[in-house]
1. For Rg/Rh (Cα atoms, Kirkwood Rh), for residues 111-214 alone, find whichever of 1, 2 sits highest and give me its label.
2. Comparing FRET efficiency 1/(1 + (r/R0)^6) of positions 63 and 207 (r between Cβ atoms, R0 = 30 Å, to 0.05) across 1, 2, which structure shows the greatest value?
3. When you work out distance in nm of label points 7 Å out along Cα→Cβ at positions 23 and 151 for each of the structures 1, 2, which one comes out largest?
4. In terms of relative contact order in percent (Cα under 8 Å, 6 or more apart), which of structures 1, 2 is highest?
5. Work out which structure the value 23, 17, 8 belongs to, where semi-axes √(5λ) of the Cα gyration tensor in Å, for residues 87-166 alone was derived from one of 1, 2.
6. Can you spot which of 1, 2 the value 17.5 was calculated from, given it is mean count of other Cβ atoms within 10 Å over residues 191-198?
7. If distance in nm of label points 7 Å out along Cα→Cβ at positions 183 and 199 computes to 3.8, which of 1, 2 did it come from?
8. Consider the structures 1, 2: one of them gives -25500 for helix-only ellipticity at 222 nm (-39500 (n - 2.57) for each DSSP H run of 4 or more, over all residues; to 500) as calculated from the coordinates. Say which.
Structure 1
Amino acid sequence: MPWKPPGCMEGRRMKLLVFGASGQVATELARCCLEAIFLSRREADLRDPDACAAAIGAHAPDAVINAAAYTAVDRAESEEAEAARVNGAAPAAMARAAADLDIPFVHISTDYVFDGTGTAPWPGDAQPAPLGAYGRTKLQGEEAVRAAGGAHAILRTSWVVSAHGNNFVKTMLRLGAERDSLSIVADQVGGPTAAGDIAAACLEIARQLGQDRAKSGTYHFSGAPDVSWADFAREIFAQARIACSVADIPGSDFPTPAKRPENSRLDCTGTYTTFGIDRPDWRGSLTHILEELKV
């Protein structure tokens, strides 16, 4: 049996409409939901916001979760208009349609809305200052969701990993098996977050929003403890029993088209206070991921 993260809604009757079908979070949502409709790009292309809104009206769900996005951080620097349509205009249309039906809308966002300065965890009400196109377009989506005026939760998360798709864990497993040592960025710090844990959080938030619209707002959710990419890689190799050493390097030694925030720590207090959802220990979630990958 596949691992089911804590808090899954199996047995709870809620008709969910999920934008996204093959992404990491959507894949985990599909494991948890007895009654849910998952819309792929073929069924609801986020480049067509009107089609997204129409899908919500046609399916008339109890709640909507947007687990789809333009996530090519570097490519967004040269494709910002398309990223803005997917990350900004589409969630705006979804949120308005959900508000019209008076149903909860849960929207997944990102630590990239912040500039990564300092070392303190970012609270939910911190002033965003994105460094690049991806962060700017995700911020546009957040602002539009709030402006729609319906019951909503914007859930910012970071460093998403799972046994599916492309992510840091799978990259490290591949490279670690090929090389004796790797140089990994050590001056970027955040909370690795398993897609299964995000899915469980989204489901619980949707359930509670359906009971209490006053819980609408912007929340943070990431794994604990906060760690650098280099130390995250060390834990992956330790758990996978891969003999690959890690050398710490600054992010400036690994230039990319889009600048990454150095401080991706997220203050998740509000999520716990409002919904009773605590930060999951990513080391335990990593163990589950490696078990699923049969490492």
Structure 2
Amino acid sequence: MSSNLESRAKLACLFAGGVWGLFWIPLRALESEGINGLWVTVIYFLVPTIFLTPVGILRLKYLKLGGFNLQLTGMLSGGALMLYATSIVYTDVVRAMLLFYLTPVWGTILGRLFLNENITPLRIFSMIIAITGMLTIFGLGIKFPIPQNIGDWMGVASGLLWAVASTRIRLNQNASTIDMTLGFFFWATVFSILIAMALAPKFLPTASQVSPALPILLIFVILFILPGTLATLWGPKFLNPGLVGLLFMTEIVVGSISVALLAGETFGVREIIGIVLISSASMIEPVTSILKNK
């Protein structure tokens, strides 16, 4: 693999993480209309799925050729994000994010087991810096949350599932990113509908609740969600799953800054230190790689 391709893959993962850091904006717009949190997730995934339906029809032949192998990747990646979104409903956002971002740990272990990639001291150092940055932002000091409820376990499961999905994407580099994106949204929608119907069947939203938030959701789908998802599923083709997890931590950076700017939440010295640490951890390996190739 060329260094140029690897660099572009790293940039794609950094961009994807940044996009998911804005994940909360359309979610909050839907919640403000009084929609139950589980049904918010359904709408969030259903809109891009409908938007992509014509593409799916045009690529039906290729989707059939991909078979179960392609759909399994879609189930894992879509299921991971669905679990993450649902975990936020049942536990604190802080806990959900921290437990999800054990992903670099799971990804590094899976990369060693299935891709025969070394666990380098640089990777271990990067993970320590990144986790320290997370704990700093969330004000938890050295106390790391132990899963205590269903939402916490969903957060852990989502990170582990995404690490597995990243490993599969890495093992199947020839799979079409467009086809994986179609599967991603389709299965995320299916799983979110099943959970909403099982746990909140009486809270099915009305058209009058959904319609006010649709314009902002459509804008996000076109400008951020679709490009971000393509980057999410393309970048991991060429990178170690552990490194992918580190690069995706730009979500925390963008999320912290956007919440402070748009929602008026606290942004002080602790947040700045945490962001610097996470950003540094995300850039250690890409910068080192660039310097080695000079």
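1. Working: 1: 1.03; 2: 1.07.
Structure 2 gives the largest value of Rg/Rh (Cα atoms, Kirkwood Rh), for residues 111-214 alone among 1, 2.
2. Details: 1: 1.00; 2: 0.45.
Greatest value across 1, 2: structure 1.
3. Numbers: 1: 2.3; 2: 1.4.
Once distance in nm of label points 7 Å out along Cα→Cβ at positions 23 and 151 is worked out for each structure, 1 has the highest.
4. For this comparison of relative contact order in percent (Cα under 8 Å, 6 or more apart), the top structure is 2.
5. Details: 1: 23, 16, 12; 2: 23, 17, 8.
It traces back to 2.
6. Details: 1: 27.2; 2: 17.5.
Computed on structure 2.
7. Working: 1: 3.8; 2: 2.5.
The read-out comes from structure 1.
8. 2
Values quoted throughout were computed directly from the atomic coordinates according to the rules given, and no laboratory measurement underlies them. The model shown is predicted, which means the values in this text are computed figures rather than measured ones. Cβ atoms are built from the backbone, for glycine too; each structure is taken alone.
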